[in-house]
Structure P
Amino acid sequence: MSLLLKKYRDDFAAGRSFDAADAEALLDALIAETEEEPIAEVLTAWNAKGIATDEIYEFARILRSRMKRVFSNHETFLDIVGTGGSMAKTFNVSTAASFVVAGSGVAVAKHGNKAATSNSGSADVLTVLGIDPAVSPETAEACLNKVGICFMFAPNFHRLSPTLARVRRGLCFPTIFNCVGPLSNPASAPHQLIGVWDKDLLPKMAEAIARLGTKRTWIVHGEDGLDEISLSGRTLVAEIDGDSIRRFEIAARDLGLGIDEPSGLRSRDSAHSGEMIRGVLLGQPHSQSAEDLVLVNAAAAIFISNAPDSFEGSIEMARESLSSGAAHRKLDELAAAAPLK
């Protein structure tokens, strides 16, 4: 273990946050470490201490400065992404919602990875759907500008390490990398819908992204534990509009969606999640709850992009994307532009 990793393992265990001046060196030490145990010890102590706003901001700032970039011809486009870490283990809602949003005419630059703390990551389920998630930055850029939707596989855009990835998959909890990944979109999406696994992350993520810069973004957490907008109970929202932040709550039932006990939302694995996504996009959902969950999250993303005048209007745009087949056509178009080899 390097001296810096040892120092921060001990500092985190004592409840101290890192010094911003050490952020780049600490990230590089985690990337350079070839043994899994030292990384696991640091991340475990960090998790026990709790992740701080400045820590999220500094790591995201560094990743943004180093990433390979995708350039968009769209004035308005967005990302829909979750941090992972939710115990609900639903199907890949944000991936399904991305096709609905793209089908409504709002471009989507989706950033993601393979599963680290979930049953199925966005990259895993896209493979099931016949799409190559790990295309080059050039192909991703072409997909965004020509098809109106792309997927940017995080390892192709951010220089981390296979050892760090293995440690994250082996841990039973999300880490700071679950937080900074959604804040490091390679296309610098000006609008984002970001779901978090813990309500305590709402203000931290909101403050970090306000400092990093955004046009309009929602950070959301369902009271039932979803890192999505939920169907049951209320969803906590932190809206970042430029550098201003406001907090409020929404309920799907108030918008004409949702039931008291949503069913059929969990997925066993990426194959099952892919089946559920196709079902929703083809108008043959495994349950009405599955369709409603995709609808409300797609509608929120459309609303954040300022396309409609009201949330109700964004729901109608999402419904039309599904009922017209436009959402499923976007899936087919992306599969043709980025075919699985």
Structure Q
Amino acid sequence: MLRKNKNLQARISRLKQKFSTYKIDSLIFFNRNNIRYLSGFTGSDSVLLINSGKTNLLVDGRYTTQACQEATDVQIIEYRDKIEGIIQAIKKLKLKRVGFEADSITVEMYNQLTNRFRQGVFVALTDELKLIRAYKDETEIALLKKAAEISSSAIFSVIGQIKPGCTEKELALQLEFNARKYGADGLAFEAIVAAGVNSALPHAQPTDRKIKKGDFVVIDFGVKYRGYCSDETCTIAFGKLTDKQKNAYQIVKDAHDRALAIIKANVPATDIDHCARSFFGKKYGRYFVHGTGHGVGLEVHEAPRLSSNSNDILKPQMVVTVEPGLYIPGFWGIRIEDTVLVKENSCEKFTKMDKELIIIE
């Protein structure tokens, strides 16, 4: 007797309802996170083929047992050669119009597949699929909350360990150790610990630089818990700051706080970005060099996007970050980030660290 997963069934049902709109009779997935989302299979190599009747998971012999254990609601098809396996499955199911993720397939694979069928069998889908994981069900929300709790605890635990002579690499290593001790399965991305001039690099990698008095220390950290990610950024002051640094921190925090305050259902993502950006003014506007936020789920960066060129509209049960930042090359940088759940009239914060300026003397 197969164990029916109602969440997976609901996700696939929503997709099938769009087949007529996309003018397809089936959908093929190569993106491993989408495959996990729709089937429960966590292996690193597979293909998911959904038609009006069945959901078929294609794997090679390395993953057959794992697929049978994890993807209990789908038909498992074992192949020796991936391309040939896909071709045979399409022919056996007599599919005529197969939609596919245009951003998850190589040109070589596309050519190998299309050369075996008449023109028009494969239908490239891009924007049509970008929001399929954007709406989080209750199980996903619980896992995202737990991931956020773990990473916040790890960040809090290392703040008291920031001392003169401590290096960025040492702090990053301690973050990962503590997160795993608290229950993380791994990191959502390589931890960013950047002090002093390095904090002006939005995606700085930890170095052997020693933390010094007067430094801003940017800690951008996230973990994975049962597949789901967290994302949070704190900027800590080590030693006495100048008035300019304090004022800059307050500008970033005001932008962060106000953007959070207007997050709710049916707000355009561009409005959130504009709200945050408006606090920087002419003096600092050119130093805010990235979007205001992004979705979080099985990937740390996914739809929707909170940026000036986004077409996304926030809806209930989306989970997004708000992370305004200010980066002055050669001097210092500041970023403040929280992850929140969009609700009808407000948002619920998952990340736990207080974003008031923390100064370690």
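A short reminder: the numbers here are calculations on the coordinates, not readings from a lab. Note that the structure is a prediction, hence the values are computed from the model and not measured. Cβ atoms are built from the backbone, for glycine too; each structure is taken alone.
Taking Rg/Rh (Cα atoms, Kirkwood Rh) as the criterion, the top-ranked structure out of P, Q is Q, with the highest value.
Can you say which of P, Q returns 2.9 when distance in nm of label points 7 Å out along Cα→Cβ at positions 46 and 78 is computed? Attributed to the structure labelled P. Ranked by distance in nm of label points 7 Å out along Cα→Cβ at positions 126 and 286, which of P, Q sits at the highest value? Comparing P, Q by distance in nm of label points 7 Å out along Cα→Cβ at positions 126 and 286, the maximum is at Q. Looking just at distance in nm of label points 7 Å out along Cα→Cβ at positions 94 and 326, which of the labels P, Q belongs to the structure with the highest value? Of structures P, Q, the maximum of distance in nm of label points 7 Å out along Cα→Cβ at positions 94 and 326 occurs in Q.
Looking at structures P, Q, which one was relative contact order in percent (Cα under 8 Å, 6 or more apart) calculated from, given that it came out as 22? The structure behind it is P.
To which of P, Q does the computed value 0.35 (FRET efficiency 1/(1 + (r/R0)^6) of positions 182 and 310 (r between Cβ atoms, R0 = 30 Å, to 0.05)) belong? For FRET efficiency 1/(1 + (r/R0)^6) of positions 182 and 310 (r between Cβ atoms, R0 = 30 Å, to 0.05), the value 0.35 is produced by structure Q. Tell me which of P, Q gives -9500 when you compute helix-only ellipticity at 222 nm (-39500 (n - 2.57) for each DSSP H run of 4 or more, over all residues; to 500). For helix-only ellipticity at 222 nm (-39500 (n - 2.57) for each DSSP H run of 4 or more, over all residues; to 500), the value -9500 is produced by structure Q. Of the structures labelled P, Q, one was used to calculate mean count of other Cβ atoms within 10 Å over residues 54-61, giving 21.9. Name it. Of the structures listed, the value fits P.
Among candidates P, Q, the computation of distance in nm of label points 7 Å out along Cα→Cβ at positions 14 and 102 that gave 5.0 used structure P.
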